[in-house]
Structure 1
């Protein structure tokens, strides 16, 4: 892949190993409100398509649905800080990959459907100094698969779409990248699988972030 000036990343399942621990959080929330948790496969599919787990999985006709939704949110909020501090970790090659891209003068950004709480997480994990732009869901009017988050990141990096690649783990990441006019690379460390990512037609599908440098024509880690 040539003529790439900027690499923009999704966060969950791409740079951060969050998908497995997040499912544990979902199980705790549903157990806390007395409902059967969705399967991991269903959870991953909903995450990969940008759907709300509780809104989608709590039946519309169940008694006290609004109360259950509120209780679930309260449980999730109470568990979030411990979840973030104890369970969310960057993938082993995240730092080295970002450092190599910085060394080779690539522009580096994050465009995530997560919220600004992640900025605190990035600071604590030492990742923020390796990035030149971060855009979260609060900063745009439309979420992926709309291209807004990626377009805003391109704007902050000062890079045209044709000079950038978006790296993500889900079908909506690839859809958003294509809608933004950038090249796309899918990683198999998150909610997507080879089959549903292939359907979206990324330029490459890689096992994990450590293979990104090869695709960009750089020496592998």
Structure 2
């Protein structure tokens, strides 16, 4: 099967010399791997030290504690996810295109960034990160939130989509793909997200129009 551009980019990144990464990047990369593979509570700082090739002292110099590492990793994962969706949405497009592009980009990101997606969607972050945790699929006031809100409001004014409440629209737009992705990451859905992207995009669009 031919690799997509996203998969080719990820492959090149993985082949980079690990030593060329900054200590912070190495610690976060090691944390992602270990938190996903063996769990947050089963991972300690010496584990991260061995995996990242950074000394324990270097880790504590870079981060206050393990929770801060988990929090920073979550913030970076959420930023990467939302930025990917924002970039995929055309500035001037019909609302049907916007809805479908959003869903397809969601599914493509989840497949290409498999380990990162496991950390975003499967880890119970509220069990090991204190404070308010922003959900990756929240409406938000960042670039993605503003862009989608603008398109959706215009679609409602034009009568292209139904005047549903925001939380219902967001639940359809993100709830359907995240449900599929979680089942896929858990091994229950055998078809990769990219193989069902067109169908799920159509389902989301028909639910909103």
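Could you figure out which one of 1, 2 the value 27 for relative contact order in percent (Cα under 8 Å, 6 or more apart) was computed from?
Structure of origin is 1.
Assign the value 20.6, calculated as mean count of other Cβ atoms within 10 Å over residues 95-102, to the correct structure from 1, 2.
Clearly, the read-out refers to 2.
Quick check on the output: 1.01 is Rg/Rh (Cα atoms, Kirkwood Rh), derived from one of 1, 2. Which one produced it?
That value comes from structure 2.
State the single structure among 1, 2 that was used to calculate helix-only ellipticity at 222 nm (-39500 (n - 2.57) for each DSSP H run of 4 or more, over all residues; to 500), giving -22000.
2
All of the numbers you see were taken from the coordinates with simple rules; none came from a lab. Computed from a predicted model, the values in this text were never measured in an experiment. Cβ atoms are built from the backbone, for glycine too; each structure is taken alone.
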